[in-house]
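Following this line, the structures themselves.
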Structure P
Amino acid sequence: MNKLAAFSDLPLEIIHLIADQVLDPHDLLSLLRVLPHLASSLSPAQIRASGENKETILHLAAERGDSALLTTLLANPSTDPNPLATIPFFTFSNSPDGRTLPGRRYPGLNRTPLSLAAHAGHLAAVQSLLAHPSTIADIIPEAAFMRTLSSLALAASAGHLAITALLLTRPDVRAESRGAALGWAAMHGHTPVVALFLARDDVNPNFQEHRTLRTPLALAAMGGHVDVVAMLLARDDVAADMLCRERATPLCLAARMAHRDVVDMLLERGDVDPNGVSETAATPLICAMTRGHAEVVETLLKREDVRVDQRDGKGKTALLWAVQLGRVEAVRVLLQRKDVDVNARGSDGTPVLGLAARHGWAAMIPLLLKREDLDMNIREEGSGATALAIAAFKGEVEVVRLLLRGGLDANARDYDGVTPLMLAAKWGRMEVVKMLMECEGVDFNAHEVKGKSVLAAAAESGQVEVVRLLLEGGSVDVNAPDMSGRTALALAMDDKGRSEVYPLGGKSDYDAVVKLLLEHGGVSQMI
């Protein structure tokens with residue numbers, strides 16, 4: 001049986017005829033791997049031909065680091081060394097513990113062969129491209145949010161020291177690109193590359209990235225890169241407290257990301273304000289508190305000049321934020337400061353204890369109740385509801401138990417005269433109703449300002465199990481009228497058929513409520 005002929009066994013004329021028909025850059029690269037000598041005979045059309053992302057054979061060779069192929073292609077007089085493609089790419093970072101971590105994905109706008117080779121770390125390929133007299137070293141992407149991603153920035157972001165050094169020798173690299181590249185190296189924790197930039201006198205160490213306005217120090221602090229932060233702070237001309245676009249300082253960014261070592265380093269500086277420099281921005285303490293970083297909170301609170309009750313642009317203190325977000329350990333640490341206002345209110349008028357009750361943070365309640373300066377029965381400004389009333393309304397059983405054990409007034413009324421028991425009854429919070437009914441001194445016949453009783457509130461919302469519990473377990477007046485003379489039975493009959501009016505509570509059953517009330521001597525009107 002005769003052996004099949006390989007493509008390379010074909011006559012040279014046939015091979016050239018076939019090769020001339022190949023235009024796709026990926027197919028061309030596959031062909032050249034088999035027959036590399038064909039590279040010198042590629043037509044201008046083949047060299048310019050592009051794929052799905054506008055990538056040419058030059059892009060593919062650069063990305064793979066094939067410097068020999070690049071040299072051959074660039075020797076062709078018709079070759080443009082700066083074609084633009086849209087190949088996406090990823091960045092990589094050094095973690096504070098030395099590991100290499102994947103970064104974010106970027107769309108590939110205006111990717112040149114040089115940018116691909118520089119980012120991939122192919123030094124020989126970069127040298128081949130830079131040897132071409134028409135190569136532009138500093139082509140900037142068109143999109144505004146990618147303006148800083150030059151070839152230099154890509155090499156610096158990946159930590160390629162030799163390529164970064166080579167690109168820095170180019171006179172066509174702009175000052176903006178040098179400053180931005182320093183930021184990229186700092187952000188990803190590439191210490192040797194940062195040192196290379198800082199050794200030059202033509203690099204701005206305070207360059208602010210145009211989109212976020214973060215400086216190299218801010219970027220390094222946010223990434224937790226201690227060595228880079230130390231290197232930057234060693235310079236007298238580095239602004240240690242510069243605000244970024246979100247009006248956060250490097251200290252605030254480090255606190256937000258729980259980089260305690262960086263926080264310690266920045267707090268040692270006399271020119272770093274531990275409370276931030278903008279009245280409307282979040283302070284470092286609030287940044288750490290909102291993320292639940294108790295260790296960083298503890299570090300910040302060691303400073304006596306940290307203002308624990310400073311409010312941010314949303315009118316919240318660090319304690320209010322921590323409670324709202326359920327940061328138990330952060331709350332525990334913060335409450336150790338005697339000067340923290342444990343009765344602070346948010347912009348909506350809800351105090352700290354009420355906020356904890358609303359969110360059901362049972363673990364926080366004992367911490368707050370230990371404070372001697374806590375006003376246990378403090379009210380919401382709008383409704384006058386206490387923390388107990390809020391918890392009863394929400395059905396937070398464990399919170400109610402803890403608040404009652406802590407001594408809160410079980411009969412405290414809001415501004416409409418509504419008690420916690422009335423709220424729990426109205427919304428069908430059975431376990432809370434039982435707990436409150438067992439409370440010594442609870443008023444089963446409390447009336448709100450319009451005269452409606454606890455039983456009437458439950459009947460009006462069709463809460464049959466609550467009505468049964470009140471009738472059988474409490475000394476309730478079944479026919480207590482409101483200010484309009486309506487009894488619980490009258491309200492239940494008026495509401496008949498409206499079983500979905502109170503969807504938060506238990507299942508509504510008005511027929512059963514009416515039957516129960518009649519069995520216990522209920523009348524529909526008082527004569």
Structure Q
Amino acid sequence: MTKKIGFLFLLSGVVAVLLSACGKDIEKNPPVDPGPIDNKSYVQFTVTGMQLPGGQFYALVSIEDKNGQTVVNNKKITVDQIQASYKTDKIELAKGEFKLTRFVIVKASDTAVFAAPKANTPKAAMVTNPLAITLNISKIGMNDASVQVVKIESNDAPASFGYTSTDFGFEPFFEVKVKLKISLGQVVYDSLPGKLLVDATNAQGQHWMREIDMKRGISTVRIPEQFKNFKFQVNKWNIPLQKQYTREELQPGTIVSLEGNKTPKRLVEEASFTETGVGMRADSRSEFFYNVSNRLSEVKFYQRSTVVSGLPLTFVHKFLYNGNELDSIKRYNEVNVLNGYSAFFWQGGKITGIDSKSYDQQTSAGYEYKREGGLDVIEGDYLFHNGNTMTYKLRFANGNKVSDHAQTSTGGSEGGVYEYDDNINPKHQLGWYDLYFTNASKNNQKLENKGYGGSIPSVVPYKTEFIYDEDGYPVEVWTSYKSYTTQQHLYRMKKTYRYQ
């Protein structure tokens with residue numbers, strides 16, 4: 001079995017040792033599938049009093065805190081029929097007391113079809129609990145709330161519900177396209193999701209406002225045709241972005257491009273822990289150092305030992321450069337004795353070959369770059385110290401490895417498909433390359449589905465969850481592992497990250 005395929009099995013063996021070391025604890029506390037690590041709170045509305053035809057509908061929602069400050073302003077969220085109930089998408093809210101002050105059901109055209117009437121209006125008597133409705137967000141996770149709406153008839157005035165014509169969308173609209181792009185150093189994150197705020201003002205100074213969750217890609221936004229001035233705002237990763245237009249400058253189909261730049265954070269520490277029956281056990285720690293050009297210069301690795309307590313220094317990687325290109329990585333043991341290296345060969349700004357040696361084992365790889373089926377492809381050919389060979393094909397979309405397949409000369413194979421979130425992979429920023437392009441994806445992998453030919457691993461990851469800071473960088477990553485054969489949850493590992 002070659003080094004690539006064997007690596008996973010080596011990891012499985014390490015895991016088996018770790019599990020057997022804490023076997024008594026696991027027997028006392030049988031592992032169960034852990035719940036989510038998300039520590040945020042949300043509200044989701046169940047909507048009564050309506051029956052919707054086919055097609056997608058939305059709710060326009062406004063919420064105030066207990067001090068009367070607007071915290072959600074005309075946010076547009078989906079409404080879907082789930083079994084016999086209509087439910088909205090969730091809205092993130094901190095724990096506390098709030099008031100629902102606006103709730104209007106609209107078609108895709110933003111024209112209102114149902115609304116929750118406000119107190120002391122002609123329609124208020126048609127519902128049990130008119131707006132404003134108190135919302136008590138008391139727990140982490142989902143908090144449920146109910147809201148009753150009334151159908152808007154053709155002869156109904158918006159004021160009879162407590163709204164304006166603008167609230168009900170009783171005016172002509174046109175569509176523009178909005179996209180979000182942020183550059184962190186040399187890495188570009190294009191067509192990002194984000195919370196878009198649109199503020200339009202008419203000749204009388206009246207405001208039309210929408211809060212829209214942009215999806216990945218280019219978002220279509222409907223804005224009122226007869227308004228004079230338009231403001232588009234996004235705050236993504238602590239980067240405030242804004243563009244303003246007059247009506248003359250905006251035409252149907254105009255692309256509103258919100259673009260920003262920011263210096264990337266530097267990763268300075270990564271720590272790994274294993275969850276046992278009695279708590280978290282520290283397994284390893286890595287420290288990252290940089291040269292005067294802000295390039296990665298050294299990584300020190302500390303690992304748990306059966307000989308000494310704590311996490312002693314185990315080995316060190318030193319990075320050498322030729323101009324802007326990584327020339328080599330030299331690997332030293334804890335007493336600064338050289339025991340391996342990786343040498344990189346470049347052409348046209350891309351790595352075309354790597355020679356890697358670890359103790360007496362040599363691995364060489366050559367790479368070709370292609371474009372197939374709309375995807376960027378890297379094909380690697382590997383020669384190992386024992387004469388075995390391997391081909392490894394990686395496919396990329398939007399800067400992320402979405403699938404791969406490895407085939408060895410001994411008959412073993414491994415392949416997978418992968419999904420990613422929209423946040424920042426800090427290791428991609430490092431320029432730290434290896435034989436298998438481990439850090440090539442610019443976003444963080446959240447799901448994988450792998451298959452194996454020949455031997456199979458005993459343990460595989462099945463769920464990865466992230467906690468991010470406000471700049472879009474992970475501060476905690478929890479990975480859950482299961483038995484490949486029984487599918488039973490075995491344990492979780494946590495990684496923490498520190499930046500400067």
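Here, each number is a calculation from the coordinates, and none is a lab measurement. Everything numeric in this text was worked out from a predicted model, so none of it was measured. Cβ atoms are built from the backbone, for glycine too; each structure is taken alone.
Assign the value -11500, calculated as helix-only ellipticity at 222 nm (-39500 (n - 2.57) for each DSSP H run of 4 or more, over all residues; to 500), to the correct structure from P, Q. Walk me through the numbers on the way to the answer.
On the way: P: -11500; Q: -1500.
This figure was derived from P.
When mean projected area of the Cα convex hull in nm², for residues 65-360 alone is compared over structures P, Q, which one is greatest?
Working: P: 16.8; Q: 25.5.
Largest value of mean projected area of the Cα convex hull in nm², for residues 65-360 alone: Q.
Who wins on relative contact order in percent (Cα under 8 Å, 6 or more apart) among P, Q, i.e. which is largest?
On the way: P: 6; Q: 11.
Comparing P, Q by relative contact order in percent (Cα under 8 Å, 6 or more apart), the maximum is at Q.
Hey, mean count of other Cβ atoms within 10 Å over residues 57-64 derived from one of P, Q reads 21.9; which structure?
Working through the options, I get structure Q.
For the read-out distance in nm of label points 7 Å out along Cα→Cβ at positions 73 and 313, a value of 4.7 was computed from one structure; give its label from P, Q.
The read-out comes from structure P.
Here Cα extents along the principal axes in Å was calculated and came to 115, 71, 41; which of the structures P, Q was it taken from?
Here the read-out was taken from P.
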